[in-house]
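Structures for review follow.
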Structure 1
Amino acid sequence: MGFGRPPQDFFVKSLPEGVIVPGLVNAHTHLELSVLNKKIPEGCGLAGMAEAISSERTLLSSATARRAAIEQIANAFQEGTWFYNDISNNAEFTGFLRSVPEFTGNRFLELLGFQSPNDEQRMQIGKELIESDHEVILTPHSVYGSSPAIMRFVNEYKRRSLLSIHLLESMEEHDLPHERGEIWEFLKKIGQAYRHTEIRQKNLLEYLYLQGIFSYKKLLLVHLSSAYPSEIDYLSEVVPHAAWVLCQRSNEHLHIQRKNWQALLNSPLTMLIGTDSAATSPDVSVLKEMYQILKQGQVSESRIWQAATFSAYDYLEISQSHVPYFLYPEARPTLESIASHAKAIILRG
């Protein structure tokens, strides 16, 4: 007995030699900031970046910003980046991404504001959005970017028990509870400095614990570039199920140096890879991010691939049946070779 005739729509396509790779996951980015590409001064640090973004904020709601985001998505897709955790401060942009066919991923609305008198307005925007959009996820920005009231509000309206927060990206964050340092001075400059009793003179991680931030099943801790070994030990004990999202090129652009590689790599935290925004990174291509991480000589190639693919699928509960595959023509099965043959052919999606 034979196999019968092939289906009517059956076809055979000849492909060039190369390497086939599953779609890459960008675990942290801000697509709305794509319009600020090459506008953030190198070496300006965290406070300098925040000030530069604040001064350019009028660009973020423009049609130009939307076109820049679509262009970044398209370029990254050609290099194998397929899924995003996108963080936006703007409800309109979050809604816009929902209508972009090229975008696949989670959409977070980040409630930004450290000064409490404006909390009610921000929280009302969040309420209205989650009532009209059943997929968007509310999230805080950071210990310095979102007030304690916003932290509690986000926890009250949690969705899918998934949260993303920037944490210990810079050493200056340790100064916040003592109302000193560059971040505090920046908050004063923009009228956002406020004395919150919940955080004043407190340990940052214990403060987040008390606000309910560590109660999430899926917790994306973005950066941890300046976390002390004792802080990594605390996270390993309290939230061993959390993910650590590494954004190497953005840190390098801001001249933030990581000294805790081995402490994080030896911790139970799941390593994932993001690019941060195209304001502080050249692009949102995870492939290029992976290669830059490899060049640091701290993380094995196999672990880098794992972080960008199967670890991300598992952690973010992405069905592998939905994952597209990409062929990198003429590439050899090494990250260096694949990155040098970055333009890929999509095989399934």
Structure 2
Amino acid sequence: DADIPEVESAVSYGFPQQNINLLGIQPDMRAGDYRNAQSLYNKLNGYLLQARQRDWIGERTIVIFPEYIGTWLVAANEKESVYSAPTMSAAMQALVSSNVFQFVWYFLDTSAEDRASSALFAMKGAQMARQYAAVFSSLAREYAVTIVAGSIVLPEPRVIDGRIITQSSGPLYNASFVFQPDGTPAPTVIRKVYPIEDELPFLQAADVDTLPAVDTAAGKLGILICADAWYPDVYARLASENVRLAVVPAYLAAGDDAWNRPWRGYNGAPPPADVNPLDATRLTEGEAWNRYALPGRAPRYGMYTGMTVFLRGTLWNLQSDGHTLVLRQGQTIEAPKTDGAALVNLWL
């Protein structure tokens, strides 16, 4: 079928003894996938369909999508010029020009350093939340699985009576939601504690003490949004909630070979005390993800199982890198490196 997205790599680790599994979806995203909720649904459904053909979908499956998978819904339901724009800034200019009066209203209302980004996400927040919930609720219900729905930038999101509600005048968070097999979002919102330098001008940092454990078929699950996986206080907080299983929706918005290039050290907050300052120049980005993020930190806090899943693709002029890191019985497995879409399954 021409509509089924290509999967470049599909690998599985372990054996289906208890029929509980983590299924990481590394999607290959394009601007056109965000034309509307239906186009996003079609793309992601195509990946789940292929996982089901491999018998990796069951009632105790936890599917993990990457960071920012919902964020680009900021561009949904706009003119074609938004999706065909050569750069992200050109796309955002086209978006602003279509919504100029509304945009100005929100622009004047924000005190954020990056007023334009702040205004766009405040203006589109309610629509984004509706579309994001529609897409992931449908997928969770259709496949009867638990979905860690990557992340999305929203103004003060909350889950009330099974719906994701936003507050357009509230602070913006990089937030993750878990959709249960009946399609409803779990009542807890996971909000990023450590926004990076690109996010700080318009995003609010959450308090680490607000990070929840999420009850799933596989036990208590901790979700660390990208950079949060690099800080010990996040693991300490999740350990205090008896989390044994940790997943990291990630996005490395850098050139295609960033993974093998020198790591440039911590970004957005000072490095924890256990970080060797010399490593900023000695390690590659990929080596640093192994040493200082989930694989290197989680086992010290009693979390021996987990997965880090990256967003891939080319969104306007934004490139991406990264590949799935599996934590199995405290040992790290690097899934095969591919710049396209990948499915990575781990039986628990």
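Here are a few things to note about the model shown:
- Which of 1, 2 yields 0.65 [FRET efficiency 1/(1 + (r/R0)^6) of positions 20 and 60 (r between Cβ atoms, R0 = 41 Å, to 0.05), calculated]: 1
- Taking Cα Rg over 2.2 N^0.38 Å as the criterion, the top-ranked structure out of 1, 2 is 1, with the highest value.
- Structure (1, 2) behind the derived value 0.05 of FRET efficiency 1/(1 + (r/R0)^6) of positions 36 and 244 (r between Cβ atoms, R0 = 25 Å, to 0.05): 2
- Which of 1, 2 yields 1.2 [distance in nm of label points 7 Å out along Cα→Cβ at positions 100 and 164, calculated]: 1
- Given 0.55 for FRET efficiency 1/(1 + (r/R0)^6) of positions 268 and 332 (r between Cβ atoms, R0 = 35 Å, to 0.05), calculated: source structure among 1, 2: 1
No lab work stands behind these numbers, since they all come straight from the coordinates. Everything numeric here is computed off the predicted structure, so don't read it as measured data. Cβ atoms are built from the backbone, for glycine too; each structure is taken alone.
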